[in-house]
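Here, each number is a calculation from the coordinates, and none is a lab measurement. Note that the coordinates shown come from a computational prediction; the quantities given were computed from them, not determined experimentally. Cβ atoms are built from the backbone, for glycine too; each structure is taken alone.
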Structure 1
Amino acid sequence: MSRNNIIQNKKTIKPILKWAGGKTQLIDELESFFPNKINKYIEPFIGGGALFFHTLPENAIISDINPELINLYNTIKDVPNQVIEILKSFKNEEDFYYEMRSKVYDNLSNTEKAARTLYLNKTCYNGLYRVNKKGNFNTPFGRYKNPNFINEEGIIEASTALKNATIIHSDYKSILDNYAEPGDLVFLDPPYLPIGKYEDFKRYTKEGFYDEDHYELAEYVKQLSELGCHVILTNSNSPLVYELYEDFDIRVVNTKRYINSNPTKRTGEDVIVVAPPKVRKIINVGVTDLPSQNALFPSTRYMGSKQSLVRQIASAALQFEFDSVLDLFSGSGVVSYMFKTLGKTVFSNDYMTMNSKLASAMIANSSIKLSEDDIKKLLTPSENTDNFVTDNFKDIYYLEEDNKFIDMVRNNISKIKNKTKRDIAVSALTRACIKKRPRGIFTYTGIRYDDGRKDLQLSFEEQFRLAVKAINESVFDNGKACKAFNLDSMNINKKVDLVYIDPPYYNPTSDNEYVRRYHFVEGIARNWQDVEMQWDTKTKKFKNYPTPFSTKNGAYDAFNKIFKRYKNSILLISYSSNSLPTQDEMVGLLSKYKENVEVVSMDYTYSFGNQGANVGNNKNKVQEYIFIAY
């Protein structure tokens, strides 16, 4: 049962009962977490069944510990017209209401029980199911002018929907123990944890459901996830929920509360817990020998570069037949270049201008190189230099003579008419700047991290010439029309066979701001145009570009949108074990849109940490993942 055809009828079926704590308000939120493929639907706290009646699953098991509720659904399923005929004899009158309420439930036939349950629900106060210590229904008359308890159309529609369900009177544990299987979607809507006193909470349930019950339910959720089920659970925004489900995705949703004598308190916050199936298939794709051309990609010290992992990425991709690739966050361009050497049509995108120019120079470019005459012109001093770097970055990153060299080359680049040649020159200059910078980043001033590397001993001109040579040698024609883009990842939409995604990794203890680390060379690439300079900072940086990957919720939402947009493409995602979403959460997000999700797990050590003291310590050792979704 796929997510696309879980809804059999486009017409929405409304629940036939009014139900305290019903999920009608949360339907859209809940449905957004459905996986792409569903074995069967299980809801062991069916209540009013808002989600069940909305989604109309083809194969469902619904249950509840309330015998009246289960009798109602079974009877409506089997003999709806008999229930309707009995309801037609009922009256919306207070005396008649209390007469029906006083009847001994066990002395009635199943059909009479169902009609009584439906009638009392629609005519009692607020549809509140409440019983006394003897188990007798004791909610007062609601005094409604026109309660729709003879809803013939709704009852017939509900009967049709219930034909696809197995309806069982049982506690949730028995249902899950006996029926849950890998691939099932399990929706759990238990009695909510109290925000206030337990006395206020217990009045809404016949059976007490205390802290220990919620602990036990949380264990079931973990077991279901381990089994391979996709679990969605709702509860109140209680601190205990965060403790019980800390390993899973938790979303807070504002809702209205209809059962409260004080109208000012008829608002609340529900939480939705999403527990995706645990990864059941971690594969080892090995490595692939790449064409010799791939070795000509210039080595890089760029943060997050996948240069050491390109063979594994290629191995993961080459399981499939594909012709076109979108590298959504190209960064250093190493993965785009790898796909180009494999003969693919590559669309390389990055939101940073310096990276898009590098992709223009090496990915989109099939033949253009800088000649010796071009290099000579770039290195010829000019009187018209704007001295932007010399004037504004004095004694910050480089010596004065180096700043003058940068300004000279910047000025001469602007005189080059051919765009691709300009992009090669800009890329060579930014590469020279990174090579001449200890640790290759611009988050600090001075040269206190000078480690004596040869790169730091070479002059700027030597570094620039080496960079031009490396880029020139990397240029080749693979016979395909490859392109480079400088767009926000959330705004680009290309129809391609395969999408490779290597986004900024979100970690709550460290930032993932590429602009903060590379603002100086990004400024060179943009000529400091359309950036918000922060002149009061020591590093003279500019304001970071907005990105959804700077927050936890932003990252989750961004992944969901990207996966949905490219649901018809093969997806390869690089991510890390010390980042969020977690491995399981990422699998859950992908499972909403893809039938198959596999994970490649590799040991990996970062070349440098976010802090100088972290270089070489164990915190840089992580598991690097490649998620493969198809």
Structure 2
Amino acid sequence: MENYRSPQRDAAFVAYELFDFQSHYDKLGLDEVTPDLVKAIHSEAAKFADNVLAPINQSGDQEGCHWSNGEVTTPAGFKEAYQQYVEGGWPSMSHPEKWGGQGLPYSLATSIAEYFSGANHSWAMYPGLSQGCISTLLAHGSDTLKAQYLPKLISGQWTGTMCLTEAHCGSDLGMLRCKAQPNEDGSYSLSGTKIFISAGEHDFADNIVHIVLARLPDAPAGTKGISLFVVPKYNVTDEGELADRNQVQCGSIEHKMGIKASATCVINFDGAKGYLIGEPNRGLNGMFTFMNIARIGTGLEGMAASEAALQGALRYAQDRTQFRSPTQRSGERAADPIIVHPDVRRMLLTQKAFAEGSRALAYYCMQQVDICQHSKTAEDIQLAESKLALLTPIVKAFFTETAQESTSHGIQIYGGHGYISEWGMEQLARDTRISSLYEGTTGIQSLDLLGRKILGSKGELLAIFLKEMSTFCSSVDDAGQAGGWRDQLLQAMENWQALTRHVGSHVGDNPDELGAASVDYLMFSGYVTLAYYWLKMALVAKEKLAAGTADSDFYQGKIETAKFYFSRLLPRADAHAAAIYAGADSVMGISESMFKTE
């Protein structure tokens, strides 16, 4: 498969034609972030992604990581690519200048992360984990910890991880057993084993800084008894320099279905020295800073995979000849390119609709993070936080679930060649499969959306977003501008409210209704949310075409994809609604004994 190419044109469309990022930055006092600066940064990031990361993607998968005596060696070219990444100043973009950062907005740093993930998912895991580590220390670390760790983490000289999972507890963190014993000098000795630690050991950096959940000796049971600690691979002096080796060891690395060039480690803490972050027994509050950033980042991995699958499948469909078209015959060739066949178009349009619709929602969420970090108005910050609370689980779960479909379509379009390693499509599908599992499975995200965010807020978070959607719809001339799409969206919004009322009215009588409805509810929410952004994109495209443009294919492609979305993909939401109305008995009515197959 030809190498990935960063989607700079569509990124610019979303940022400046759909969302007017320039006004957004000006309002936040980020006047120095001009379109020219953004274009230059995206261009350089694309060169790094396309010319450095993409060429070592397939070889990295084939070689994988190597573990020996606690040390991990990454595939050929990976360490060198990381050094170029650091030398380019990419790790420090969005962090405070006080600690060596460049002070650029989150949206700028995060938008280019799509390029890195799309070019090489495994490699992008290494620096990606550091961003959450940095954000956690910025939000909850003491001044001493910040001074010791942030400068070298922000420069990229050191990297970071998050250490949550243990063998006996995955998402149920209340069961974790890792212990933290207080020392006389104010530090703590941590003992226990963590598994599935991405970038837990590697050869990129001088030090690896672990953010670890553990229990104090007098901690209450469950999630209320969890504390958060920073535990470095090498101890650090008061001046932030390396000292002796800490009691942190990589016990092994996992042998995985995909992202084989990303070291997924078992990390053993054997009386390792660590330092408390925040208040005792309040560790989950601090970890959620890390987790929420990681969830948006994981959603971007799904979006990037859909884009990469589209790129590869489109190139192949334009070149591969099979059968004659009954309506688009060209010349006397024995066969036509498969892109002329309706079913191939269906799959390509599905990939395009998911990739570009997801990008619009992702950039909208990036704007909300910018507001939370830079706005001086408390009301604006509160509104942005409310929108992010609702949309983050949708971004994480819907993007990664639709990425499974997009990469599957990629294999299908290649036919038998899609099943062969040399073409790269099967690697993309394998690499992408993890995205709907880590940082909270689709089921966990769905319970968060429906249980904590929507029912937990008594519908307030949903009402805030629906109000925005309604305001936009009221400004649209459905007959003249939207061809019926606005009314279709309004009906879907009404159905969203009705579904919410239905589940809310039944959960009290049967708590299983929440779990039975949650995944279908999230998928329903995702389809309706993307419909909103496809309507907005289509209207912008129509305005551009009406004004006259030399890029008519690009804008007409937006309109045709919106047409496909509203006619072929948004109706899927109705099936999810039907499943919800079927109730919990449709899944809980069968007893465990009835599952037997012998």
Structure 3
Amino acid sequence: MTLHPVVADVTARIEARSAATRSAYLARLGEAAQRGPARTAHGCANLAHGLAACGADEKLLLKAAERRNIAIVSAYNDMLSAHQPLERYPQLLKRAVKDAGGIAQFAGGVPAMCDGITQGRAGMELSLFSRDVVAMATAVALAHDMFDGALLLGVCDKIVPGLLIGALSFGRLPAVLVPAGPMPSGLPNREKSRIRQLHAEGKIGKPELLEAELQSYHSPGTCTFYGTANTNQMVVEAMGLHLPGASFVNPGTPLREALTRAAGRRVVELDHGIGEIVDERAVVNGLVALLATGGSTNHTMHLVAIAAAAGIALTWDDFAELSPVVPQLATVYPNGAADINHFHAAGGVQFLVGELLDHGLMHADVRTVAGEGLERYREAPALVDGELVWSRVGQASSDESVLRPVRAPFAPDGGIRVLDGTLGRAVIKVSTVAPELRVIEAPARVFDHQSEFLAAFEAGGLDGDFVAVVRHQGPRANGMPELHKLTPALGVLIDRGHRVALVTDGRMSGASGKVPAAIHCTPEAAGGGPLAYLRDGDLVRVDADAGTLDVLADLGGREPAGPAVDATLGTGRELFGAFRHLVGRADDGASVFAPAFEPVAA
């Protein structure tokens, strides 16, 4: 299939924009690869430290550099449902690697925090920065120069991007991401949302709300809605970094264990590094998968930061140019009633990739951890007589209420759009916003913290049409927390017939629903952006159809407003002061690392 001209043009522009930085990155990989297995250059004392805990046979083989040594880097902890299944993975992987002729060592653990637990709490202000901490922790684990490949174990929001960024700094190493899969379906997500809104209205109490939440989040595995965690899995599989079909197999099943073992065997066989797989075409494939599924808006930052780690300069303009030509093929809550298990059962990633390939919307000629070409990702795994086999999925979705072909999409364009205007630049997820709410022009109600908004709502002071502006929530201010505690209240106001929207330099991520929300607004208020000059009553226009974000008032002559609440001290937040000082803009990936636009010396 001929590549769609817009996909081809966007890829070509990314390649041209990235020519110097990508070349410098690949040159560094080449220099590292020429040195061979790093441990062969270790001094005797260095190597002895690295082998001290190994068995006698492993010591003999590693000492002679006769076998590949694979690093296992894991985000396991047993508090988070998505990561609890990873407890058994290291032993499974060590056996699988040994069966394939290699040796594996557990190289290090990385932190994994849950935005669901920290939502509305002080810990949420560490959430985005935890991505860069995970990247640095991954680099620390790999920095011992003992390894010839890596298995990266993680699932959720900031963990997978962090693992990728860290591994790309050792891009000469082959690496496979190893997921854990979603928990089985529980309380339907729309019922959960309904109960949350009833609680926000004061119609039910906390015990009823807690019971509903416990029925939703009920067992080991990833949450089943299409938030950042499941978007991670979708995007990295589309980039060829999982084994085909690995993303959405439930934990604790024979197929999940077989896929985990297969990842261990495969990394021993790979002869090209992760830095070669993650090229401009792979990044575009991930971006197209994000748009085609109405995935998490967090990836407007994560994909930019991941690309930068591979020397690739991805921009929000690339998102904006691709979105009009990529149809929305999936509806998974909050975009629809289905959860990720329903999506998987309808044909999942394999059907989606096949449709996008057949219509020229993805690059087929890429390297992946499964081999050359993306065609392998049309194949789904299964156990046949105890053996893991892959076969091509059917040409039709088994449930077109969840997953559709390109000829009959849910929407003709992608679910994420970029807004530009006098209030700066922002992104908005429109895949679940009613068409009549995609343009909101109303007076601003300005808040400097989400608690101020919630207090005004509870006091009954938010009637009428308005645009809620929640500022000083950007990365430089307080680490850019997600603001989902606002969603039930805003939903109540919409149901009462009010035309409301949210504008913020904070985040809402993949769980944002029916509320039109212009998020990641940059330049942020703490950086002197226009949000700092807004006042109550200023007329604001959020136009998702035209792609604009404007204030219809003269902001000249005003002094910028500072935050009303100091949200940078206590609960570990003071430890991240350097991050808030160094962090880049949201459209540059909101990272503390150097962006791809500035070549780093080899």
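When mean count of other Cβ atoms within 10 Å over residues 57-64 is worked out for each of 1, 2, 3, structure 1 gives the greatest result. For which of the structures 1, 2, 3 does the calculation of distance in nm of label points 7 Å out along Cα→Cβ at positions 289 and 473 return 3.9? Checking each candidate, the match is 2. Match the computed value 1.3 of distance in nm of label points 7 Å out along Cα→Cβ at positions 177 and 305 to one of the structures 1, 2, 3, and report its label. Only one of 1, 2, 3 returns 1.3 for distance in nm of label points 7 Å out along Cα→Cβ at positions 177 and 305, namely 3.
Computing percent of Cα pairs over 41 Å apart across structures 1, 2, 3 gives 25 for structure 2.
With distance in nm of label points 7 Å out along Cα→Cβ at positions 193 and 425 computed over the structures 1, 2, 3, the top value is the one for 1, the highest of the group.
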